[in-house]
1. Out of P, Q, which one gives 10.4 for mean count of other Cβ atoms within 10 Å over residues 13-20 as computed from the coordinates?
2. Once distance in nm of label points 7 Å out along Cα→Cβ at positions 5 and 21 is calculated for every structure in P, Q, which label goes with the largest value?
3. Taking FRET efficiency 1/(1 + (r/R0)^6) of positions 29 and 61 (r between Cβ atoms, R0 = 25 Å, to 0.05) as the quantity of interest, name the structure among P, Q where it is greatest.
4. Suppose helix-only ellipticity at 222 nm (-39500 (n - 2.57) for each DSSP H run of 4 or more, over all residues; to 500) works out to -15000; of P, Q, which structure was it derived from?
5. 32 is what came out when relative contact order in percent (Cα under 8 Å, 6 or more apart) was calculated for one structure; which of P, Q is it?
6. Quick check on the output: 1.40 is Cα Rg over 2.2 N^0.38 Å, derived from one of P, Q. Which one produced it?
7. Determine which structure produced the value 2.5 for distance in nm of label points 7 Å out along Cα→Cβ at positions 85 and 109, calculated from the coordinates; the candidates are P, Q.
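What follows draws every value from the coordinates through simple rules; no lab data is involved. All values reported here derive from a predicted model rather than from experimental measurement. Cβ atoms are built from the backbone, for glycine too; each structure is taken alone.
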Structure P
Amino acid sequence: MYKRLQSCPVCNSKLEVTRYHCPECDITIEGEFSLSEFSALTGEQQEFVKTFICCQGNIKEVEKALGISYPTVKNKLNQVSEVLCPAKKKKRVVSINSEDVLSALESGDISVTEAIKKLEGEQR
C-alpha cells in the first residue's frame, strides 16, 4: 500500500481526501473528508511523536530509544511543533545554548558553518 500523498504531483497544491474504499466488502464512500492535523507530519515525524509519547515526554528516554543526541531530539520536537502549531512558529523566541550547539556539531547534526552562525547569534 502506498503512503497518502500530501500534495499534487503536478501543481504541488494540497490534496483533499474524497474517497474511501473497503477492500473486504468492496464498499466505496465518496465525499469531502477532513484529516487529522497529524496527517501533515512526515512518516519519520509520526514515528518520533509515537516514541516521544511512549517515553512520556522524557527527552533522555527518547535519546536512548532513538539513539540520538539531546539537541537532535529538541530539533525534531521543534520541527513537529512547527507543523502542528504554526501560529507558535512566529512567536517562538530562539534561545541558543552553546553546549547544545557543540553537542549537535559533535554528533554531526549541524555543520561547522551552522554552529558558528548559531554561536555568533548567541553573542548579540
Structure Q
Amino acid sequence: MKFTDSHEWVEVHNDFGRVGVTQYAAKELGEVVSIELPKIGQKIEAGKEVCVLESTKAAADIYAPVSGTVTCINEELSQNIDWLNDDPEDKGWLFEVEISNPAECEKLLEKKQYLELVH
C-alpha cells in the first residue's frame, strides 16, 4: 500500500490500483453516512477530487492518488456503509483504477512515512 498526505491509499497490482481512505481519515471523519463514488469508465487525475464522503461531522472530498480510468467501484458499500468506519483499509475500499502513469506511484508515501505524518 502507498499513501497520500491527504489520507488516501492505493494498493497496486501490475497496472491496476485499489483505492480507499486511511484508518486515520475514517477516525477523523466520524461516522460516514453517505458516499458519492466515481463512475466506471471515468478518467481521474492524481490529486484531483474523485468522490465525496459525508459523515455526521462534515463532507470530505476524496482525491485520486493516481491517474487513470475507474474500472470498478465497491458496490457493496451501499449496503455496508459502516465498512468505511470499521475497515476502511480492506472491506471499505472505494474503487479500482487502471493506472495510466505508474511513475506517480513513486511519489506516494510508504506506510512508515505516512504513519510519521499522522502521529
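1. On the way: P: 10.4; Q: 17.5.
Comparing all candidates, it corresponds to P.
2. Values: P: 1.4; Q: 2.0.
For this comparison of distance in nm of label points 7 Å out along Cα→Cβ at positions 5 and 21, the top structure is Q.
3. Values: P: 0.05; Q: 1.00.
Going through P, Q one by one, FRET efficiency 1/(1 + (r/R0)^6) of positions 29 and 61 (r between Cβ atoms, R0 = 25 Å, to 0.05) peaks for structure Q.
4. Numbers: P: -15000; Q: -3500.
Checking each candidate, the match is P.
5. Values: P: 14; Q: 32.
Of the options listed, only Q reproduces it.
6. Details: P: 1.40; Q: 0.97.
Clearly, the read-out refers to P.
7. Details: P: 1.8; Q: 2.5.
Answer for the origin of the read-out: Q.
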